[in-house]
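Asks: What follows is a group of structures, each given as structure tokens.
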Structure P
Amino acid sequence: MAGDAGDILLEDRDSYALDESLRGQVRRAVLGDDVAAIDALLEPLHPADIADLLEQISGAEREALLQLWSTGIDGEVLSELTEGLREDVIAFLPDHVLAGAVRELDSDDVVDLVEDLEDAQQEAILGALDEADRAAVEEALSFPEESAGRLMQREVVRAPEHWTVGEMIDHLRRHKADLPEQFYHVVLVDPRMKPTGYVTLGRMLSTPRDVALNGITEDSFRIIPGTQPEEEVAYAFNQYHLISAPVVDDDGRLVGVITIDDAMVVLDAEAQEDILRLAGVGEGGLNDRVFETTRQRLPWLGVNLVTAIMASLVIAQFEAAISQLVALAVLMPIVASMGGNAGTQSLTVAVRALATKDLTRANLVRVVGREAGVGLINGLVFALVMGVVGLIWFGSPALGGVIAVAMVINLLVAGLAGIMVPVILNRLGVDPALASGAFVTTVTDVVGFFAFLGLAVLVL
């Protein structure tokens, strides 16, 4: 049976996705209360694959699986679960299973596990730790949410800055049982425990024993304050190609280290958050409850309703013209729709550029000019198309000219709004990913309807 599970994964190795047949086999094993079959199917899987499986099956199936296979859930599986689902899984686990699971984890993973849980669940996990580990986790939790202090692990390999390579290697061998499961640098500290540099393991192992560690430090060394927001930490890792970085307290003393895997998780989360917020769906996941999902989406649907009413008020000002020329009612959604799509294109580029710090005051004018140029060219291209459509469809050169000019105006304004709205919101301290879409859509709808219908009244 274990071989079958391995074959299933190999068949889908290109996409790294779980095969549907594996889920079916797990369901059958659960229905048959076949613990041995469940063990054989899930034991070969990576913790991330087990987490995916738990997320993809129904709540009833998940509960039945956990009742049969709770002892198979370890700390790494819990770390891979989404926040909402993690709470549900933890609630099903016996205390002794939960205790064993969290003891396997590094301090940063324990912090990630407990920081969003209810107080009772937090206490259950903290109570499973020994005194030293609990103190380390509680100290990390004292830092602000979504800060470097929450992201770091307390297990750090450090050495006095005057040590030689040989002294460090001997030290590592003597204390191998106390080393973190994974580490990439040896952090050098002065007598006040302030980090002064770091050395990669590869360079240390390829250097003669009598060479001082402070003579082979890396140029990429960066110190991260514990209170620094985690998105800035992730940006630093991406910008400077860091593998790990020491974290310091308010006095500049070493308190932990952040590794690249945690920084990449933050980068991925920030990108997903931007995508979800651009669509006005908050930070919800597939396993969120109906009420929670509704609560996240309802406010932005309400904002969209208000903006739609504003666009309708513009249309209402030209009611007489529309009633006399039905073609205006047929064509005006095209102008607004094209503007909305063009604005969303510019908006998406701007929001991502702001998040990655690529869009700044220094290049704002150039980027705005580029988007205006793109909007103008696209407007001219589609103006020609719609001018011909208006002429052929309704036999009116004037109507074709009106929609052509309106198309140019709206696509030009859409390009400008897509850049300027998120920039302005960002300057005002409002999340541009969350609020820009509604404003850009309002601008393109209002300008599109006003330009098309206004020109129609003047010309036709």
Structure Q
Amino acid sequence: MKSIVEQLSPTRVKLNVEVPFEELSGDFDRAYKALAQQIRIPGFRPGKAPAKIIEARVGREAVLEQVVNDALPAKYSQAIAETETKAISQPEIDLAELTYGEPVKFTAEVDIRPEITLPEFSSLAVQVDPVEVADADVEAELDSLQQRFGTLVGVERGAADGDFVSIDLTATVDGETVEEATTEGLSHEVGSGNLIDGLDEALQGLKAGESTTFTTKLVAGEHADAEAEVTVTVQSVKERELPELDDEFAQMASEFDTVDELRESLREQVADSKKYEQAGAIRDAVLELLLEQVEFPLPEKIVEEEVEATQHQLVHALGHDAAQVDKFLEAQGKSREEWESESKAEAEKSVRTQLLLDAIAEESDVDVSQDELTQQILMQSQRYGIAPQEFIQQLQNANQIGALYADVRRNKALAEVIGDVAVTDSNGETIDTAKFFGGDDADAEADEDAEGDDA
């Protein structure tokens, strides 16, 4: 087989492939066997009819066409391998006219990974905010813990922010009742803003048994965007009564004996949380720096597909209703042109990021073990609340195992880069990234832990 690569652009090539007719002999044998099982010819048992008889029945050209169609994917893959073409998209194949006994010729246009020149990672430096735990952060955690152990107590006064009310709602548009906006015994936290606009303001000062009416715009249903008169009736008002912040509370809410011990533990938890936030900031800063420093052309068709996929998510979520899409965009304060421009910018950044990290992974010879892939699957299944086996089945049905593997590989590649980059905080302190992103120190520490476990 002969394959010639024609460069169409820095990100697209055309493969001109010529397959000698004799190379298809094995494919012809398989095709005749398959046809012999399908065709019933008098005088021959199923699967036993000679090739010449089958040719006479279906036609030589029909057999050739089936052989070529069956062999084409393998021949394309062979051409890709032999020419070392780094294809990153589905090919557009054009098959020349077939003639029995003559070489089979076809062309395949495909997007390729562009040439990417990577910088010396050790010359890069980023700066992030330091980890600082304020007393207010700890007190906020204590307050949240108190809220969890609080109890709701009925009050006679009017409702205020933070109170929990049981309410009845009715709504009318042009004097007609809106059934989907009518409910009874609905629980709501005043001031949370979780329900319709204007409700929290209307509830202020209302006592149990009192009602008021206000005007608002409905956001869903057949009356979406219509002005409605909403009547709210308060059935009960309750406030959250918090436990006293003392040693007794510490013993009830934790494994500690005193509030001081509990407070110190929460300080450590807040510090750990902020360290993980800092790790995320480091990752984002290094990636942004790489994207700024490394320039390369993008495959247009790959970007177009990414744009279509991004926009399809919104269109699908809104029931493929163009009017609903326009309303959604209007609520976001943007036009379709702005949305399409933003979608393209996001797609370009996404494709650029993937290609860059793939290039880093290839240069660094990054590989993903089965354990690492399994761990990622477990984490993703937990995030979506799906059993691991069911999640794996979904990935297989959607042909997404390869995409998940690629994501894990890219994350590993970026982690290796971060280990070479100089990272400091705004106070000038050097940050050891090995704890979060791996490295020689982290590997050595892991080995020591393993030795300790063995002992």
Structure R
Amino acid sequence: MKNSSIDILIERVSKKFAGSVTKGVLLLCMVILAMLWANAPFGESYFHFFEMEFSIGFRGFALTKPLHIWINDGLMSIFFFTVGLEIKREVMAGELSEFRKAILPLFAAIGGMVVPAFIFYIFNHDSEASRAWGIPMATDIAFTLGIVALAGKALSSNGKVFLTALATVDDIGAILVIAFFLTPQIDFQSLLAGLIYFGIMGLANLIGIRNMWFYAIIGILGLWIALLLSGIHATLAGVLGALTIPAKRKVTELEYKIHLKTWIEDFEDSCTNDDSLLTPKQEKILQKIVIESKRAGTPLQRIEHLLKPIVNFIVLPLFALANSGVKISNEFFQMLFHPISIGIILGLVLGKFLGISIFSKSLIKTGISKLPVNTNWKDIYGIGMMAGIGFTMSLFIAELALEDERLLDIAKIGILCASAISSVLGLLWFKIKKSNVG
């Protein structure tokens, strides 16, 4: 049974990597489109378009925000919701469910966050960008998985599982940075209201409410709006809401198989020679199977499965389009070699590699942990290089940490350059490793 679970996990991660190429290519296309649009003769339309204001609500209560904010605070809440679902799943039954399995990716991820943040702070500790040290801490899992998938079988399945677990811990680190270090003044009355809504959702989970409309209404109209008004970034409502989603089955696997076998036999006994229509009994059997299938699954996994395509093919591409456009001027090289950009590039490219490699090696050399099966140090070094792709989370943290538009553009240049360098280095590393093995 244990080996079966491992095989299922590896198969799931492999499928995830196979689909990541498309997601990575789509994000790359959005980055290129944003850069071309921002630097075209009609480039001002790019900035005007995302600053257009939209109102959502009704007379007497409406939220009016620029399109750019609706994407970053609204749509990205869906992304953070799926991140929260993935974190909960990994903690309950994935690579973070056992200390023995979690210790290496956990420790490696901590190294991959601490060292880049320290490098950035060295270059910017005495500037107005000092609070932006969280920018090079993050890894963009969608881009990273896409680039690794291009390397084919150069990285083993267990190595991919390690990378996925590491990136999950990375996401937790980015969420904590946003929550504790990038929150402005707090409206405690709205925060209290948000905590009450969160408590209601948590209580609903405990008493067995599985209706997703209940969680959607309380989560959006209650928790999300309350946190938005409190001053805490509204996307954190997505993470908190995800933690309350039920993750238990109403029917055990054995019960489901017994019921299903019985219904299939009844369905076959009810067959007629008419292939066009079902008998009333067959219709009832199919309805029972549909209902029982939902009871046999978990709402958490069902929602995650439904939202993934929306996040990967709508939310993240729109975020990339809205946040990647930087106008390239005669000051490009001056911006590229600015302490902010240098701190980000060195933090992501060098800091991630050193942090993941050194922390992993120290843990293994002391005997506390060991390398994943079929994985060697070349794999760990390659993962350290790939982890420097910090696109989505890095841009998101930059938007929160830097209010000055020019400094934000400098940070974006650093993030895009660092992500490109890490992609090329990591891909070349695994391609060379693969050719040497061959």
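Asks: I have 1.46 for Cα Rg over 2.2 N^0.38 Å, for residues 262-381 alone, calculated from one of the structures P, Q, R. Which structure is it? The partial results should precede the final answer.
Replies: Values: P: 1.41; Q: 1.46; R: 2.07.
For Cα Rg over 2.2 N^0.38 Å, for residues 262-381 alone, the value 1.46 is produced by structure Q.
Asks: Right, another one. Ranked on Cα Rg over 2.2 N^0.38 Å, which label among P, Q, R comes first with the largest value? Show your work: numbers first, answer last.
Replies: Numbers: P: 1.29; Q: 1.46; R: 1.07.
Between P, Q, R, the highest calculated value is found for Q.
Asks: Comparing P, Q, R, where is mean count of other Cβ atoms within 10 Å over residues 70-77 highest? Walk me through the intermediate numbers first.
Replies: Details: P: 18.2; Q: 15.6; R: 21.1.
Answer by largest value of mean count of other Cβ atoms within 10 Å over residues 70-77: R.
Asks: When relative contact order in percent (Cα under 8 Å, 6 or more apart) is computed for each of P, Q, R, which one produces 29? Don't skip to the end; give the middle numbers.
Replies: Values: P: 10; Q: 15; R: 29.
Of the options listed, only R reproduces it.
Asks: Next up: One of P, Q, R was used to compute distance in nm of label points 7 Å out along Cα→Cβ at positions 22 and 238, and the answer was 8.8. Which one was it? Provide the component values of the computation, followed by the final result.
Replies: Values: P: 2.9; Q: 8.8; R: 2.1.
Traced to structure Q.
Rule-based calculations on the coordinates, nothing more; no lab input. Because the structure is predicted, anything quoted here is derived from the model rather than measured. Cβ atoms are built from the backbone, for glycine too; each structure is taken alone.
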